[in-house]
Structure 1
Amino acid sequence: MEPARVWNPPNPYLTEHRELLGEPPAAELEIYEDHSQSILSQNDSPDVGFRWSVNPYRGCFHACAYCYARPTHEYFGLGAGTDFERKIIVKPRAPELLKEAFRRPSWKGDVVVFSGVTDCYQPIEAVYQLTRKCLEVCRDFRNPVGIITKSLLIRRDAGLLAELAREASARVSLSIAFRDEEVVRAIEPGTPTIRKRFETMRILADAGVPVAIGVAPIIPGLNDQDIPWLLNEAKRCGAMGAFHTLVRLPGSVKAVFFHRLEKALPLRARKIEHRIRGVRGGKLSDPRFGSRHRGEGVYWDAIEQTWALWMRRLGWDQEDEEMPRPSTFLRPPRPTAQLEIAW
């Protein structure tokens, strides 16, 4: 894979923007530490099926052009382009902070999702192991978890997740939105291959971890025709369900997405923009609750009908009728200090 070259759209929070003259340099990986004093993020959007999430990392090496989290880097004076992909912020105290949060009397054992923003299993997790350590905290407290990832690294934690699934609850969603590997390399160049992601789904399912496929995002004109194949392949690999969302291009994400699209897939860029605008009422994004992840119009209706048809065929169209499980959350006793006896 050709190394990423430095490119960022203008940061709306800065008063100046500098353009590079000549060939831009390679975007090198840089790691920064975030010493925040809390780790649980609370979500108030009705469009997202969880309230609490943990984000051990900011920025993401997977470099997905459509990632709606890109503008979060701009709050730190960084760029939403290659800065988001190569200037990664880690939260080294994440496991410790999560344990502190679980110790508070106000915590009642709600589901915690890894992650609400960027991939908790992106490559630097292999070194920092923050996600694994946080999952060990969840296991110790028997706190239910949900995980959304594209990474193969989750295979490392299959046993831990299976234990969590038995003792509390653990569900994993593998994000696989494309059938064409050429499109994957163009749009999400830092992610594993499609085949490897489906292999990971099978490994988790065989280990006893409930797993689903996330066809997210659906990009009209690019991958909506992939829906039947993706759902069938997920079923074959042990998935128990599926979800989908419509692409969102808020703020600087629009510039990054089309910069990548015009460079990698120039003959398809204008058609894809036309299709996105067609399901967004002429816009590229909709910030309103209830509309952010869904489209409108004839073309979107056709996508939804295709989705519903294959969900029925695969037996995934029924609402989850599982009875609410009693809370499994249990605070383990604090370690007792041992007295040292001097002789």
Structure 2
Amino acid sequence: MIILLYLLLAAVVVAFSIKLSNYVDLMDKRTNLSGAFIGGVILAAVTSLPELFTSLSATVLLDQPELVLGNILGSDLFNTSVLAALFLLFPVRFRRSRIGSSHNQSLLLIIGLYIYLMLALILDIDYTIFGISLHSPILFGVYLYSIRSMSSDDGVQNQDDGRSNLTLRQIIFRFILCSTGLVLASVALTYATDIIAETYNIGATLAGALLLGVATSLPELTSSIELARLGNFNAMAGNILGSNLFNFAILTVADLSYSAGSVYHGSYQTALLLVFGFLAAVFISMPIFYKSYGRRRFPRLRRTIYFIPPALVLGCYLAFLALSMA
């Protein structure tokens, strides 16, 4: 019964996320905000709302800070795997697509954050001031810097096609209603995950990575598949990379909400997520950097650069699952 409830809640999260993505797209067409900012910041934040509220529920309501790291790092690894899978499924469209320059900087920031957290958690380096970890302002500062980078990117500008008769006020109102539904479903999903972890004797970090991490990444998965089908890899990459950066910032919010201590505590599953997440970020950066800097200088690499690194990303996710369950 609890498994069915988990699946039902996951489906509700996806339904609300699809609606929210549509309303964000309409706001993009009705306002003067840049396309890169809409895709990499607003849409990414919207599809990351489940990670935010499930993490807050884990710290405030359940007193399970271990779920937070598993949820965030598992979600980031899953998101990167989705990006790699879509590169492999739509290779021709990806090669012909335009990728904004801000995505290169986003990848460098993500790789840098993985290195930072690996050093901090694996070496057990943590300092707190008034109950707040030193890591939190650093992670949040990096996210704020990424927003500045994405907002300055030219990106893809969308024009209003006139297919919707909704006014901007109606769009914003419906956006708020769907956001509320998404929050409630996300909180309930956290409870369901906690019950499953206790019922089937699954570790909190592993439960966060497998159950919460995947379920709360379904919005990114749904919207990214649609964008890839349309050939808009610039917006798709911005959504996933922006979501990953937003997820790291969620650790700051979770740490501020957890009064009993710090959420930055390492475990075996956390170490696996950090190592394989770092490797996946490095591999997925290769075809994206190649499109920006190496396509004309090294044309022969296109036969392998668009296939081997994304396949290695999927291998990282499968290796994490195998080692976690060993």
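All of the numbers you see were taken from the coordinates with simple rules; none came from a lab. Everything quoted here is computed from the prediction, not taken from an experiment. Cβ atoms are built from the backbone, for glycine too; each structure is taken alone.
One of 1, 2 was used to compute mean count of other Cβ atoms within 10 Å over residues 186-193, and the answer was 19.2. Which one was it?
The value was obtained from structure 1.
Hey, distance in nm of label points 7 Å out along Cα→Cβ at positions 98 and 274 derived from one of 1, 2 reads 4.7; which structure?
1
Figure out for me which of the structures 1, 2 the number 16 belongs to, where relative contact order in percent (Cα under 8 Å, 6 or more apart) was derived from the coordinates.
Source structure for this number: 1.
Matching task: 3.1 is the computed value of distance in nm of label points 7 Å out along Cα→Cβ at positions 266 and 282. Pick the structure from 1, 2.
Clearly, the read-out refers to 1.
I have 34, 27, 18 for semi-axes √(5λ) of the Cα gyration tensor in Å, calculated from one of the structures 1, 2. Which structure is it?
Computing semi-axes √(5λ) of the Cα gyration tensor in Å on every structure in 1, 2 gives 34, 27, 18 only for 1.
Match the computed value 26.9 of mean count of other Cβ atoms within 10 Å over residues 50-57 to one of the structures 1, 2, and report its label.
It was calculated from structure 2.
One of 1, 2 was used to compute helix-only ellipticity at 222 nm (-39500 (n - 2.57) for each DSSP H run of 4 or more, over all residues; to 500), and the result was -22500. Which label is that?
Value -22500 for helix-only ellipticity at 222 nm (-39500 (n - 2.57) for each DSSP H run of 4 or more, over all residues; to 500) corresponds to 2 out of 1, 2.
Identify which of structures 1, 2 gives the largest calculated value of Kirkwood radius over Cα pairs in Å, for residues 26-105 alone.
Once Kirkwood radius over Cα pairs in Å, for residues 26-105 alone is worked out for each structure, 2 has the highest.
Assuming 0.05 is FRET efficiency 1/(1 + (r/R0)^6) of positions 74 and 202 (r between Cβ atoms, R0 = 25 Å, to 0.05) as calculated from a single structure, say which of 1, 2 it is.
Answer by label: 1.
With distance in nm of label points 7 Å out along Cα→Cβ at positions 82 and 130 as the yardstick, tell me which of 1, 2 scores highest.
Checked 1, 2; max of distance in nm of label points 7 Å out along Cα→Cβ at positions 82 and 130 sits with 2.
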